[in-house]
Structure formats: C-alpha cells, structure tokens
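Given below, in the form of structure tokens, are the structures.
FYI, it's all coordinate maths here, none of it is from the lab. Only a predicted model underlies this, so the values are computations on that prediction, with no experimental measurement involved. Cβ atoms are built from the backbone, for glycine too; each structure is taken alone.
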Structure I
Amino acid sequence: MRMPRSPVGCPMDSLLRLMMGPWTSYIIWVLCGNGPTRFGDLKRRVPGISAKVLTGRLRTLAAAGVIYRDYEATIPPRVTYGMTARGQELRQALDALNDVARRWAAEEQEAAPARSYARAGE
C-alpha cells in the first residue's frame with residue numbers, strides 16, 4: 001500500500017494529500033454510499049469526470065489500499081470497484097465532514113438574503 005509522501009513526515013498530511021486529489025473524495029463518497037460499483041456506473045455517478053481521470057484516481061486509491069479492483073475477463077471485461085476495510089474506516093470521517101459541510105452551506109444560504117439586503121441599502 002502506497003500513500004502519498006508528506007514532505008514533513010506527517011501521517012495526517014499524507015492522508016489529506018490522498019483525499020484532496022481531484023475528484024477523490026467524491027469517488028470515495030460514491031463507493032461508500034453505493035457499495036461495489038462497475039466502472040461505467042461509477043463514471044455516470046461522478047458527473048463531469050473523464051474516463052482518464054477516473055482511471056487515474058482509482059489506481060491511486062487502489063495503490064493506497066483504500067479501494068479494491070475486481071477484474072473479470074469477460075467480453076466486454078467486467079471491472080468492479082469497492083471499498084476495502086481500510087477504505088471503510090474513512091466512512092465515519094466523511095460522514096462527519098458531510099454534516100459540517102451541509103450545516104455551513106445552510107448557514108451561508110440563510111445569510112445570503114441578509115447580505116443582499118445590506119448591499120441594496122448602501
């Protein structure tokens with residue numbers, strides 16, 4: 001298993017570097033919520049991502065031991081991705097971050113009309 005290297009040797013920094021890669025947290029979120037998912041379905045569930053970027057992110061996550069890749073040599077090949085036990089450990093942290101993100105978004109939405117009103121009265 002290979003996590004990104006932290007220039008300061010901090011384990012938290014290594015984990016955050018892995019999670020903050022483009023699309024990574026959203027891919028993990030989708031896999032946590034949907035269970036094992038085939039590549040094509042995963043691509044549809046992550047709107048806007050290219051196949052090349054998705055493949056790269058999945059390889060990085062698999063190398064870090066966060067997800068697994070199950071390949072069946074059928075025609076066409078059947079490739080399924082899912083969370084490993086190591087990856088499942090992230091679920092609680094992601095749920096907590098999601099709670100904070102939703103609360104902050106709601107607070108900002110509630111504050112937006114007040115800011116607009118204040119600007120109009122200037």
Structure II
Amino acid sequence: MNREISPQTIAPPAANYAHAVLVENPQRTLHMSGVVPVAPDGTVPQGLHEQTEVVWANIVAVLAEASMTVRDIVSITTYVVNSEPLADVMAVRDRVLGGHRVASTLVTVPALARPAWRLEIAVIAAV
C-alpha cells in the first residue's frame with residue numbers, strides 16, 4: 001500500500017502533490033528513465049502541451065506493460081526547459097493522475113539532450 005505522508009507541522013505542498021509517499025512492503029517497484037516527447041511514429045510535436053501529452057501517453061504505456069497504472073506512481077521528477085510556461089505541464093499531469101497525489105519535483109533546465117525536447121519526466125511506481 002502506498003500512503004501519502006503530509007505532516008501537520010509543515011506547510012502544505014505548493015501545488016497538487018504530496019510531500020512524500022510511503023511504500024510499505026512493495027512486491028514490485030518500477031524505475032523509469034526520463035520519458036521524452038517522442039511519439040510512437042518517431043515524431044516530436046512542437047508545442048509544449050502536445051509534448052506533455054505524448055510524454056504522459058508514453059508513461060501510461062510503460063506502466064501498462066508492467067501491469068501498473070498511474071495509481072501506482074509514487075514519485076515524479078519533471079524537467080522543463082526554463083523558457084516554457086509550467087501551467088500546461090502541471091495541468092496535463094494533474095488530469096492524467098486524476099487526483100492521485102504523488103511526491104513530485106519540477107526542475108527547470110537550460111536544455112535537454114535533444115534541442116526539440118521541451119520536457120522529460122522520470123517516474124517511480126510501486127505495488
């Protein structure tokens with residue numbers, strides 16, 4: 001069972017995420033590499049919103065292959081090129097997670113490994 005940890009002695013999270021998620025007695029843990037905005041046909045959309053949709057579709061596909069769902073995600077690290085507006089990235093994340101709160105870190109970076117990529121997301125899931 002994965003359980004959100006949110007001490008009453010500290011300020012609440014700055015957005016829709018958990019300060020921490022406790023994983024007790026996991027049977028399986030999945031560590032994803034950074035998932036990038038490359039569609040199944042090899043294309044990379046130009047817009048940040050579209051890239052975010054592709055990244056999350058790729059994450060869901062990896063989870064499904066591991067017999068997991070977004071409800072099994074316990075931690076997300078998102079890297080966004082620093083000139084990008086973050087609201088789209090967070091809105092897509094929140095929609096895909098459907099209210100499921102996870103430990104989440106968002107980092108702005110000057111660039112990613114390929115110039116066309118505007119974001120990359122690494123995920124840890126556990127059941």
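Which structure, out of I, II, was P(r) over Cα pairs in 10 Å bins from 0, in percent, for residues 18-89 alone calculated from, if the result is 16, 46, 30, 8, 0?
Numbers: I: 20, 60, 19, 1; II: 16, 46, 30, 8, 0.
Here the read-out was taken from II.
Of the structures I, II, report the one carrying the highest value of relative contact order in percent (Cα under 8 Å, 6 or more apart). Walk me through the intermediate numbers first.
On the way: I: 22; II: 38.
Biggest value here belongs to II.
Please state which of the structures I, II yields 0.25 when FRET efficiency 1/(1 + (r/R0)^6) of positions 10 and 50 (r between Cβ atoms, R0 = 30 Å, to 0.05) is computed from it. Source structure for this number: II. Here distance in nm of label points 7 Å out along Cα→Cβ at positions 74 and 98 was derived from just one of the structures I, II, and that gives 2.9; the source is I.
Determine which structure produced the value -7500 for helix-only ellipticity at 222 nm (-39500 (n - 2.57) for each DSSP H run of 4 or more, over all residues; to 500), calculated from the coordinates; the candidates are I, II.
The read-out was computed on structure II.
Source structure of the calculated read-out (log10 I(q)/I(0) by the Debye sum over Cα atoms at q = 0.12, 0.15, 0.16, 0.18 Å⁻¹, -0.45, -0.69, -0.78, -0.97) within I, II: II.
Once FRET efficiency 1/(1 + (r/R0)^6) of positions 42 and 66 (r between Cβ atoms, R0 = 25 Å, to 0.05) is evaluated on every structure in I, II, the highest one turns out to be I. Of structures I, II, the largest value of FRET efficiency 1/(1 + (r/R0)^6) of positions 2 and 26 (r between Cβ atoms, R0 = 25 Å, to 0.05) belongs to II.
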